[in-house]
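Readers should treat all values here as calculations from the given coordinates under stated rules, not as data from a laboratory. As the structure is a computational prediction, the values presented were derived from the model and not from experiment. Cβ atoms are built from the backbone, for glycine too; each structure is taken alone.
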Structure I
Amino acid sequence: MHLTELRYLLTVIEAGSFGRAAQSLHLQVSTLSRAISRLEDRLGVTLLERTPAGIRATASGRLATRYIRRVLHETHAMEDTLARGSAGEKGEIRLGLHLPPISPVLMALLREWRMSYPGVIVAPCEFGEESLHAALTGCRVDVALIPDCLLQNHEAAVRVYAEPLVAVLPAGHHLIGQNMLHWASLENEILLLGASGKGAICRDFYMARLPGARLHILEASILSVLAFVRAGFGITIAAQAYSTLKCRSLHLI
């Protein structure tokens, strides 16, 4: 059974005549008639009948047209989706994330993408450091947002945006009031990091800059880490975008 034969059948039924249908399809009447006969032979039923008013569908033909319209509609939808997908206008992109994308710059980029490609779904997938690299290597994500310090040598990257780091301090901390902090100012602090910072590369990044700091890894989200900072268990380092959270009793420098 061919889609062409299904389209021929619908055209004949809608035209009510082999002659008019053949003319609209730019075919010979004999060619069209043979195609319908082959379709009837495959299905084992009579699809059309002649009446004084012209050609019309039999009961089997009317039942068949319900399915044929559905098949042709789904086929057209598939062809359209594939065509738009190959042109980058439709489909899905699996975006690997190491941290929530709350930076104003990144949010603006995501909004611009949504406006430019409304037919493309962006599916966020959050991973820890090692699992994000594994997801890229294993093609479980199509692209990932990874901080420069976590890039591996074999990974090709394009810089999308830059964002300052800030120190998050509890109320009453002796460094509150400083306009700017240097890494050396934090060397003797207890540094709390969430689960996203437990990877070896991330640990090496902080220990290289804070050799005297006591590094505590919490199996927790950044929001839980901020709660522990607020309670006085230590400090943390976060992207400047987290200043939008407006947590009471926390100071970002």
Structure II
Amino acid sequence: MNNKNVLTVGHMTYLNSEVFYHNLAQGPWNLIACPPRKMTRLVIQGKIDVGPIPIVDIFKFENLLSPVANLGVATFGPAKSVFIFSKVPIADISGKVVALTSHSSTSIKLLKILFSDYWKVENLTYVDDHEEHDAILLIGDLAIQTKKLGLYRYCYDLGSAWTEMTDKPFVFAQWVARRDIDRGLLEQFSSDLHRGMKISLKSLNKIIAKRRNNFFDDDEIRNYINNFVYEIGHREKQGLRSFKKILEDKGI
């Protein structure tokens, strides 16, 4: 058991996660900002105690982790910030070069499932997101900005594609904690995290004032945040199980 008396909490800075942090009460915890993939690495290394990490990483390290307050980031339908952008229609993408974001392992695996089972395309070459490409997977605020700027002719929402294929929600990330941290401290944090999230959803004007920019007006921010499901219930867990089974069946 880790007996330290201050938790290190991963801070996901994407707009869709702002509801978790905006009204999080001060307590015996410190925040460290980092993107999803890095957060997983820091959690496994013990440098972060608790945070929202990509769902495929939870599958991989579930023996080390436990859920926190059944909170996460899920959608039923469009994610509005997880897109495959393309220079050609998705039906014509077989044999093309696809660049992948370096920030999310979950979205990469979801994309590969959708290419195979939903869009029925094949013989793709995958490269890093800074290399030449015919299509690119982007997530988060950068994906939102890229769509707004109209930099690519075609844009497809992975959340929409998953729900159309399965009729289930998709869970992109879930709050977890290392199993070796102090349980009393974790219970205090979990309670405050859940309470703060509820307050945030009832007072979105404050988040809107903080996060408005050239890419999102006030109504767009409100609609975007309200598009997500933040409590992982029975329906979301069904989506999780479906995703995990497909990954296992395909060996992805």
Structure III
Amino acid sequence: MGATIAVKGEVLHPGTYGIQEGERLSSIIQRAGGFRANAYPYGAVFEREQIRELEEKNRSDLIQRVQSEAAQVRIIPGMDVEHQMTAQAAVLQYKSTLEKLQNLPPEGRLVIHISTNIKQWANTSADIQVRAGDVLYIPKRPNLVMVDGAVYNSTGVTYKPGKSAGWYLHQAGGPTQMANKKATFVIRADGSVVGGAGGLFSGGVESAAMRPGDMVVVPEKAYTINTKWKTALESAQLAYAVGIAIQVARSF
């Protein structure tokens, strides 16, 4: 068999399918028999090897940035108690962030926008060409919204139509004292990331309407005034949250 794509999850005939040059995603799904009744295409996870390789490079670069910033933190004898406590907290934050990044396998997810009505998006920009080694996973429709990060109870909250990110955040106990509330963001079930009106990490995302399978993420504050570390921490927390969101999607 030549070039193939693996189709998993909620289609009538999961399996490995040979692909022709230029073949599009809608064709593959139709050959797999279409979606099952409980399929949730909005939360589809589409993986591509080239994206995985790029993620691995970005992850390695980010790990180096974290290690570089961590090497500059020192607990100096004679420091006052407040500065010592801040430095100790920073060291722990560096270690925790580094451990999460090192244990985070690159997923290679490519964000796609498809729906149960294949005719609506077939032969549009959403109907991407498939490549050798691609993997498509169609989850079942979930009935929850995840809340993660610096909250009192990281958990899944039963989905209620029309409720906002702020409502789900409240159901999880709200942000902790360690939370960077202004940087709260949402990872949609389709893999896209949403911030406030001013962009990612700008605040204001609490009013965003949620859909099943979405995730609200509250990052931690950076234990330093170092701008480089703050930027690296935000990038690391985003990368980790996206990885967790993919793992959750595969469990549906």
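State the single structure among I, II, III that was used to calculate relative contact order in percent (Cα under 8 Å, 6 or more apart), giving 31. Only structure II yields this read-out. For which of I, II, III does mean count of other Cβ atoms within 10 Å over residues 39-46, calculated from the coordinates, equal 18.0? It must be structure II, since only it matches.
If you rank structures I, II, III by Kirkwood radius over Cα pairs in Å, which sits at the top with the largest value?
Largest value of Kirkwood radius over Cα pairs in Å: I.
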